[in-house]
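Values quoted throughout were computed directly from the atomic coordinates according to the rules given, and no laboratory measurement underlies them. This structure is a prediction, so every number in the text was calculated from the model and none was measured. Cβ atoms are built from the backbone, for glycine too; each structure is taken alone.
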Structure 1
């Protein structure tokens, strides 16, 4: 089957190819709203996908970088409700702006097609957070622009990766609690999906327990969503487990909810229960007590992502290593206390 071209669309709508090109590229100044509607309808009907590699030969770069955040959990959130996204995106935007580039940001719903968004933005590159090997993954290859995956364990040489070692982070958090004398350690986490960030952090938790000869207890695992509300709810359930002395959370957003839930139940942190988070969100130093956590330097991670895609755009796709890793470390504050033996 022959590939659909701009001329095919122009013929169906009875307009010039230039008019179709203007609509595809967002130049709507001299095109009526009715014509725009007809052209977009034919584009969708014919499943037209622009050839970005050909376009780059005849046009200048857009200086536009797309940042896409897929909704990967059933718990729906506003795009920037999770402070992690705000801090990460701030790091990207700050670096792009300094280099004369612009950022287009969108969230995309779970299990929905977004190819039209990707092809109509005329992007120089895409930064994509937390993708799994699902529908959007295959669509990205059709767009034919450089893609940097953040916090994704999709293994494919088509993509570049920027990650932290999530499993090591989960291990460090749990080992820190064990070194403080805790053995009955609950974990509160988002959805454990194979090769997801939470799943890797949970694996680190299991590794630290096994290394110290501490049996894993299924009743100590609380899995739902990466949300403050889930942390509050999980804390109430943990209060029904009298042997638990510490809680390891796979995200600071969860941990802040756990702190609130424990406070509501009259449990003193850290005297009666220790809590450790993961991320080092800006809010983690505002809790009381301030949250001990795994630091992954989110703003710097965003800046590193921007630097990486700009290097790919300006120096070539082979100029940047396919996989880059950033360090994690324990940041001690006030929510963990050594357990007296």
Structure 2
């Protein structure tokens, strides 16, 4: 009977999540609680086995780092400064914003990057008196593409990276970054072609952008130096993680706590926590419980067995040959 309860709760929860009629975090957490009341999960197994706290804490740490860094005005300064370097040309601006979004999504995570970039897009397009739609489309696509390139860029990457020990931060970059670059170029080229008639701006409006003083966006130089330094050190820590023999979550936590300590006198700790995307974090907590319910009653295992059965567990011979496993594949 448990599997019927689990599947029913999971299905109904996902229908409500997809409909977007009610906050997704609320639905996911309610679904998780129903799994507890239905006896599919118990509280200990839900919290100790099924919720991936490594992923949750890593996301929380990165949100704290970005929240404090954004208070310095660094991201606004960078966007306006770079926009001036290309003299506000609309096509070049689209490529620039797409690149900033992709790189930011790879380093920070795509949800946080979009929240930072979108207000900048509205500011620049309003100033240049052009449609924001092409730029918003570029941000949406570039955030997902760029986030795929690294372990911390996208929540699914985080979950996979935490579950498989040998998949390090560098593994994601080496294997995914090259194809991500190709996809990025193709998509941005397509957007430029699709919206070519909307990417036009007058010389007068370009001059308005050039007259802005980018440094006025920098609110606190001391905070800027501390936050950018710690954010850079944290990223370096991710790259060197295999040599440091420390988990990524520990590196991210160390960076977040260090920055909070260094900036304690320059901002409110409560304000930093208020800017954390708690909806995203609780959504994943609920999601882990929903999937944990399916796993607990054996549905996930049955799906895996079915996949192996229908594919006969056979890898393509080309793949075996590529990895030098032809003999072992033939034997199996």
helix-only ellipticity at 222 nm (-39500 (n - 2.57) for each DSSP H run of 4 or more, over all residues; to 500) was computed and gave -24000; which structure, 1, 2, did it come from?
2
If you work out mean count of other Cβ atoms within 10 Å over residues 94-101 for 1, 2, which one comes out largest?
2
Thinking only about distance in nm of label points 7 Å out along Cα→Cβ at positions 214 and 270, which of 1, 2 has the largest value?
2
Have a look at 1, 2 and say which one yields 6.6 for distance in nm of label points 7 Å out along Cα→Cβ at positions 30 and 262, as calculated.
1
One of 1, 2 was used to calculate relative contact order in percent (Cα under 8 Å, 6 or more apart), yielding 31; that structure is 2
Consider the structures 1, 2: one of them gives 0.95 for FRET efficiency 1/(1 + (r/R0)^6) of positions 158 and 182 (r between Cβ atoms, R0 = 41 Å, to 0.05) as calculated from the coordinates. Say which.
2
Taking 23.0, 72 as the value of Rg and Dmax of the Cα atoms in Å derived from one of the structures shown (1, 2), identify that structure.
2
